[in-house]
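Nothing in this text is a laboratory measurement; each read-out follows from the coordinates by a stated rule. Computed from a prediction, not measured in an experiment: that's the story for all the values here. Cβ atoms are built from the backbone, for glycine too; each structure is taken alone.
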Structure 1
Amino acid sequence: MNKLQVRIAKVSEQKTLEEIQWEASLNNPGDREVLLINPDAIELPIKQIEAGGVFVAEVEGSILGFAAVLPRDDGNSELDAIFVKPNVWRKGVGRALIKRCCTQAKFSGADFLHVVGNPHAEGFYKSCGFELLGTTQTRFGVGLNMKKSLLLI
């Protein structure tokens, strides 16, 4: 994608990022019904943005997606969110966000980036180098426990 940039999110972008989360989530048929019943699930805390762990992907000032990474108690990092506008799915936006989150996690001292992924995104995560560890029950159903090694980046 031409001139795609990934940068740290600004607090003033919170609502825009939540709108992208809504749009991306509602375009996944398996997520749509449960999210409409539980609208509180779509929230990007200001404190998370202020901490510098939320990144946006944009082209010419237009935000196309975002991702968030958090520290874990074990010294590794957690990919807490990744959402991309549906009209740019499969164009490298998500992969660029994962790369930036990996860089941030490595910089913070993590050896692995973990994620509890939605089963419909398993192929995406695997293509980004994540390995499946197992499953876990989440508020909305089964999630995939996955991790990506940061030792070689």
Structure 2
Amino acid sequence: MNQQILFRFMTLNDIDDVMKVETSAFTVPWKREAFYNELVHNQFAKYIVMTDNGKVIGYCGMWLILDECHITNIAVLPEYRGKKLGEALLMQAKLLAMQHQAVTMTLEVRVSNQIAQNLYKKLGFKPGGIRKNYYTDNNEDALVMWVNLNE
């Protein structure tokens, strides 16, 4: 079957599918309640899902506060990685941020995650600092990366 990749806003009905992506991608995944609270209670949160013929295969969450966008999480199912879909998902996030008048976008990434860092650099992100012991599973540092959306 041909891929039919679409992007849309995440709904409460997507949480189970997003949890499959989340648990496949992260050693300390968010809990269902966290996604529920983001969608229902966080006025700054926007979440998009990426689907292939209706199946959720990736998602990206962000907080849009004033003129800044903070990527909270971004993930793609393992069987869909390496196909430039993470890049497409992040491009959609950048477009959404710009539609909401964001000027900068930031995220944290494990210092050991060279694949993700390479993707972010390809899309204009630059290293901006280190958050020591950021990840609770192994106390790994996070590299903070920024991009100016107007460039």
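Can you spot which of 1, 2 the value 19.0 was calculated from, given it is mean count of other Cβ atoms within 10 Å over residues 81-88?
It was calculated from structure 1.
Just checking, which of 1, 2 has the largest value of distance in nm of label points 7 Å out along Cα→Cβ at positions 33 and 49?
Once distance in nm of label points 7 Å out along Cα→Cβ at positions 33 and 49 is tallied for 1, 2, the winner is 1.
Taking distance in nm of label points 7 Å out along Cα→Cβ at positions 113 and 137 from the coordinates of each of 1, 2, which one would give 3.0?
Traced to structure 1.
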